[in-house]
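Take a look at these structures.
Readers should treat all values here as calculations from the given coordinates under stated rules, not as data from a laboratory. Everything numeric in this text was worked out from a predicted model, so none of it was measured. Cβ atoms are built from the backbone, for glycine too; each structure is taken alone.
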Structure I
Amino acid sequence: MLNIYTVSFFGHRTVNNRMEIENRLERLLHDLITQKEYVEFLIGRDGDFDQLASEAIKRSVRAYGYGNTHFTLVLPVYTAHRTASART
């Protein structure tokens, strides 16, 4: 049976110390991707941290190429409803 390790990244709308957070994310993502059997990433889309984490996950997955990850965008109900309404 596959051992799935789930990680959620949801954060602040604004980020003041971008480089520090990027460096911490890079180290964390390296360890998760290289040490866990399978990693499922859950990420929001509502602020600077969410964007920063999303970019770091994509970079790390490409860099390590393990093929042991899944990336899921998680939207709050009000955002998903508002987005769907805007399309119609």
Structure II
Amino acid sequence: MKITLNVPDDIAKDLGAETGDLSRLALESMALEGYRSRHVSEEQVRRMLSFESRFEVHAFLKVHNVFLDYSMQDLEDDLAKAIRFS
């Protein structure tokens, strides 16, 4: 889906000063807010931002001070898998 945003030129200039790519900035902001609000999963963030691995998602979230949604059950599942495959 394509989304068009109308942003005043002076604000667009200020927003794009660092990256120069407002489309990417908007997409990243949407992915971050979607993840924070639990409307978008880690896998969906990965796909939205064309990351190769979940570790890239983790690094992206960390840079933006967004905590990984990782429960005690997730930890127990990961430990069980690690034990099973070791």
**Request:** State the single structure among I, II that was used to calculate FRET efficiency 1/(1 + (r/R0)^6) of positions 17 and 73 (r between Cβ atoms, R0 = 30 Å, to 0.05), giving 0.75.
**Result:** I
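Check the numbers for relative contact order in percent (Cα under 8 Å, 6 or more apart) across I, II and tell me which is largest.
On the way: I: 35; II: 15.
Checked I, II; max of relative contact order in percent (Cα under 8 Å, 6 or more apart) sits with I.
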**Asked** For which of the structures I, II does the calculation of mean projected area of the Cα convex hull in nm² return 7.5?
**Response** II
